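Throughout, read-outs are computed from the coordinates displayed, never taken from laboratory work. Note that the structure is a prediction, hence the values are computed from the model and not measured. Cβ atoms are built from the backbone, for glycine too; each structure is taken alone.
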Structure P
Amino acid sequence: MKKLFKLAVNFMALALMAVCAFSFSACEDIKKVELKLSLYNYSDSTFYAEDDVKFSVELYRHLAPKTVDKVLEHVKAGYYDNAIFYKETGYSSQIMMGDLKFEDGELKQNLINGKFPSEIYGEFEANGTTGSNLVNEKGYIGIWRSYYASDASYKTSSEARNSGRATWYIPTSSISDYNGNFCVFAQYDTEDTANAKAISAISAIFSNFDYYTEYVIYYTGEYGELEFHAVKKSDWDDADTGYDADAKTYNGETVFEAEGNQLVSYNYKTVRIPNMVNGEITAKVKNISVK
């Protein structure tokens, strides 16, 4: 009888250890972060209360461990603090966040100790990782990446699959061409009131010409040592002093244009940047905390 009792106790102990291990693993697999936002409500001419537009996100480490670890590293270092939400023309179905800030009245590149964040191995099917193939639609978040100038189409044939860094793209509708070709590492509850209100408020800003300003981002210098620049599109388009398409120069400097196996993310591009109200950008991340 004592022997049977001992066996039963041992079995229960093993079962409890298994449950604890599973629970610990589950906690390790899903990381939760909360974005505190500064968003302006143009309907009421005031900024939303902080609790009204919180953005709660689950990061799936079991699907994309390298990506999630790097994102969490940036979160803990404060990289995303004060990063603005923006849209790049040509990509109407997604909101971007991470690599741009607006400081001292200027649009600036978000850097770490003066350098770009390190590149991340692309965890998605086209790059040999099957666990991260979440769909690209509203409610999911992926890491933005680039492609080489020699690629026919970055969506399906890019060899620059490991060029993602720290920038999030947040689909506002389905982008099926991305499926299997980008790392979707996180998800948020679209039914959550604060999440839904946040996405709606950000989208509203980029849907009204009066609420955002278009800038052209461009780089000068040699590949590998490029210098970031940002000017209002109205200045870029100025017939007398703007971009010289024939000479490929602006303000007398040659504007970088990728060739061969150079990333086109450094080519000049137009972005929509939220306007300022009372000295504050109308759509930005205050900070992100790990829960």
Structure Q
Amino acid sequence: MSHRSSKSSKPRRLREILQKRTIAIPGAFNALTAMQIEAAGYEVVYISGAAISAAHGLPDLGLLSLTEMVAEAGRIAHAISLPAIVDADTGFGPPLMVMRAVREFERVGLAGMQIEDQELPKKCGHLPGKSLVPADDMAAKIRAAVQARQDPHFLIIARTDARSVEGLHAAIARAQAYVEAGADALFPEALESVEEFEQFARAMAAAGIQVPLFANMTEFGKTPYLSVNEFEALGYRGILFPVTTLRVAARAVEKLLYELKTFGTQRDWLSQIHTRQQINELLHYQDYLERERRLYDHSPDGSDTAS
């Protein structure tokens, strides 16, 4: 069902959640996955640029346009009542373009937006070959994002990829500059040890910076596998699992297709797949039928014949 009525409250709810506790934030690569995340009891959804790119058959190189990302993120935000954070990569261009991106993502119901300090073409944060824009240029993008938002609660998350390019101390210095520019939250990408996460958080606290910290608990990257509770002990609030659902789904589909081609039947998979009833429940099928019934049952004089 549509969740547009709750759109305006989502940025505020996102901030309230992050103020109270550390949470796992799974990534959704389409609206159906986002609905599954909500049904599983999560509080926030992440819309990963890498996952959406893969769902479009593209690598994570910043190849999706703002229009494409707004359309997909809007479909996801519209399908759920949860706040959703969108990965806006480098902001789709210079500061004026960042302003447009913020307005577009707000318009379709996002609760927050992440931008990073890489140069275009951007790379996956856990792969080599990245280049950074000057810190002053990134700060200008953050100022643009803050000025552009209509809802003051819309969350601007500044991600720095400096650890893999310039080192941890540079990442710390950049993060502090980004908060001075107005960032509401910080996301140090691709830190490589518990000690580095701890050092980053301590440096922020020593500088009097109290914004929420995000961590990327992606698979097969440079970050060690830490639990949400372990990240909480280190001082982090938003723990992203950006591509996990897509990787699991892709592997399951691959196995099914192999066995279907080999054996010519899906019978052995029936216990592992959603039934028609389960999918219909997830999609609120009966709610739509009931809405349609009420429309047809309404009498010409304005009274409801079903009442």
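When distance in nm of label points 7 Å out along Cα→Cβ at positions 206 and 262 is computed for each of P, Q, the one that comes out at 2.8 is P.
A value of -14000 was derived for helix-only ellipticity at 222 nm (-39500 (n - 2.57) for each DSSP H run of 4 or more, over all residues; to 500); which structure in P, Q was it taken from? Checking each candidate, the match is Q. A value of 19.4 for mean count of other Cβ atoms within 10 Å over residues 54-61, calculated from one of P, Q, originates in structure P. Looking across P, Q, the calculation of relative contact order in percent (Cα under 8 Å, 6 or more apart) that yields 25 traces back to P. When you work out distance in nm of label points 7 Å out along Cα→Cβ at positions 166 and 230 for each of the structures P, Q, which one comes out largest? Looking at the calculated values, the largest one is Q.
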